[in-house]
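Quick heads-up: structures coming right below.
Read-outs: derived from the displayed coordinates by stated rules, not from any lab. The model shown is predicted, which means the values in this text are computed figures rather than measured ones. Cβ atoms are built from the backbone, for glycine too; each structure is taken alone.
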Structure 1
Amino acid sequence: MKKYLIIILIVIIVIALGITYFLTRNNNQNDTLQKIRLNEVTRSVFYAPQYVAIANGYMKEEGLEVEITTGQGADKVMTAVLTGQSDIGFAGPEASIYVYNEGKEDYCQVFAQLTQKDGSFLVSREKTDNFNWKDLKGKTIIPGRKGGVPYMTFEYVLKQNGLNPKTDLVLDDSIKFDLMAGAFSAGDADYVTLFEPTATMTQNAGKGYVVASVGEASGEIPYTAYFAKKSYIENNKDTIQKFTNAIYKGQKWVEEHTMKEVAEVIKDYFPDTDVELLATVLQSYKDIDAWKKEPAMKKESFELLQTVMEEAGELSKKAPFEEIINNTFAESAVK
């Protein structure tokens, strides 16, 4: 009996030592990871490749631990980056253009692009079977913050469809980005532009009807990208490269898998949305070719963005592509 007790005690000690070793090893691995403070413009299924890059461990494979803050607006994201509260910003490239044109010496450069279409969907208060953009004439729409890419892209689509944004309808830009769905549901405006899954959730709640994709109507445009201060990029080239490598792996994985598989991977980022709904809205983005397949930004896309900004009256002079866009890391990631 005493012999058996000794054997059991030895087994318990071995198991305890094994668990201690595993926990210590795991903690040491986490300690060696470099922490990156990422500020994203909003939390949306639209950014699925980013969440895949983190959830699938691609960031950790590169030695990075990403801490995400949701800024709720490109202006807020840019402020966080410029003041050193965040290392990397994730928002529309227009924010970097504005800062460059202000003459700031340590401006921000875009080093990787994630999305290539507008990610918002037009939601109507009334059910519409055969929506036409001209249906917006005389209506009130909540399109987001004036000067932001969502607002300017929406204006661009209106003009492409023969509507004058200043005289043919009312664009209510007084409502903060994260309050737009609530304001619309409360009865403000005839239409609202919303990202997924908010657009579909608004429809499922009986508060409105998704009638059009702004991204499908606008065509390819550099909508959301990663940027950092020039000084940060210069002093942390290895970090930026590793981050871009992981993002590219996320882009490839999303391209090669079903939207149900993508939904399973990113579900923890959307705890209030079931997997089936996630898969549905992911497919909506897949159908309009919303995601870049690799992170380098095309010059023609950048120029189109500036044209949209000019037409919106938000850009007095164009910024040089070579100053704002740094494709070095994106090109190396693909190689």
Structure 2
Amino acid sequence: MSHSINMVLIGCGGMGRSHMRRAREVSELTFLGYVDAAEEAAARACQEFGGRYYTTDVDKVWRDDDIDAVLIATHHDSHTPLAIQAAQAGKHIFLEKPMALTIEECLAIEEAVDKAGVKLMMGFKFRFAPLVAKVKEVVRQPLVTVGQSLHPAMKGWPLTPDKGGGPVLSNGCHAFDLVYWLNESEPVRISAEGGALTHPEFGLVDNAVVSVSFENGSIGAIIAGDCGDARYTSKFFFEVLDGQRTATLYDRCHKVAFGGYEIDSFSLEDLPPAAQSDPEGTRAELQAWARCLLDDTDPPVGPRDGTRATAMVLKAFEAIRSGKAQELRL
């Protein structure tokens, strides 16, 4: 592979455009094409960000030998067929979260990627947030890990069971993934309470309070849903405690407060300008994606990470519906 990675964006809506704004800052990525079911969306992205072509026909990408990789940012129900097709066409894959709507679909993507020998990276940006890195440096083996993803009532396709999976999966998967990553031990048991609290008409779990037992004996707690605007903690809030030190990430992980550490607090202003301009890791994750392709290394957030986050959410749903804790073994 050359020093530049030729890519295509599949899905030119809000998240796709958000990634493209950051991709402009990653010199190793060159976007040649844009795909969307709505031709005008693909055309608009091509005009704004530059490229050779736009299309509604994704098969054109699979046939294009100039394309090394794709960034998939479509409705969640299309992640599985698109990722499998990309793998079969020999294209590397950056996949926006969540990986898929079912555990079986996630495993099918894993199998396709492994069989094709391509790389897949999941878009869990908060792993690359600079203050999250600081927290992992300070509290390396937490006994208790807490995560939150709460926002006002969701609207549109992410809320629906068939396309988006609802707020706990659609946005809450960030919290499930980061609670795992801050703890760095496999989740083995999930218990939960919750239900269709804000959108009873859909009949899906839209708000949940979840307890997680990890393989190393530590525990976690996650609150996820769309029951309101958490003004004090912010939408995304995380806390780790190891018995001596604590770290509390708040203001969407833009600030952190410490206990039992040599400093009481840390914020973006304490970081170099490059880190200040990327508070949630959206540029850094694309830079890491580029480096793993150019250096031929494993993606730092791989297919199993995508499967795990979806499985944690879906096991929480099972625990709520059954009233019984669920074992989780991947």
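Hey, semi-axes √(5λ) of the Cα gyration tensor in Å, for residues 182-229 alone derived from one of 1, 2 reads 26, 14, 10; which structure? Before the final figure, lay out the partial values.
Numbers: 1: 26, 14, 10; 2: 26, 11, 7.
Only one of 1, 2 returns 26, 14, 10 for semi-axes √(5λ) of the Cα gyration tensor in Å, for residues 182-229 alone, namely 1.
Can you rank 1, 2 by mean count of other Cβ atoms within 10 Å over residues 94-101 and just name the one with the largest value?
Working: 1: 21.9; 2: 25.8.
Across 1, 2, mean count of other Cβ atoms within 10 Å over residues 94-101 peaks for 2.
Out of 1, 2, which structure matches -10000 when helix-only ellipticity at 222 nm (-39500 (n - 2.57) for each DSSP H run of 4 or more, over all residues; to 500) is calculated?
Source structure for this number: 2.
I have 2.9 for distance in nm of label points 7 Å out along Cα→Cβ at positions 46 and 206, calculated from one of the structures 1, 2. Which structure is it? Numbers along the way, then the final one.
Numbers: 1: 2.9; 2: 3.8.
The correct label is 1.
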*volume of the Cα convex hull per residue in Å³ - structure with the largest value, from 1, 2*: 1
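Which structure, out of 1, 2, was relative contact order in percent (Cα under 8 Å, 6 or more apart) calculated from, if the result is 26?
On the way: 1: 26; 2: 19.
Derived from 1, not from the others.
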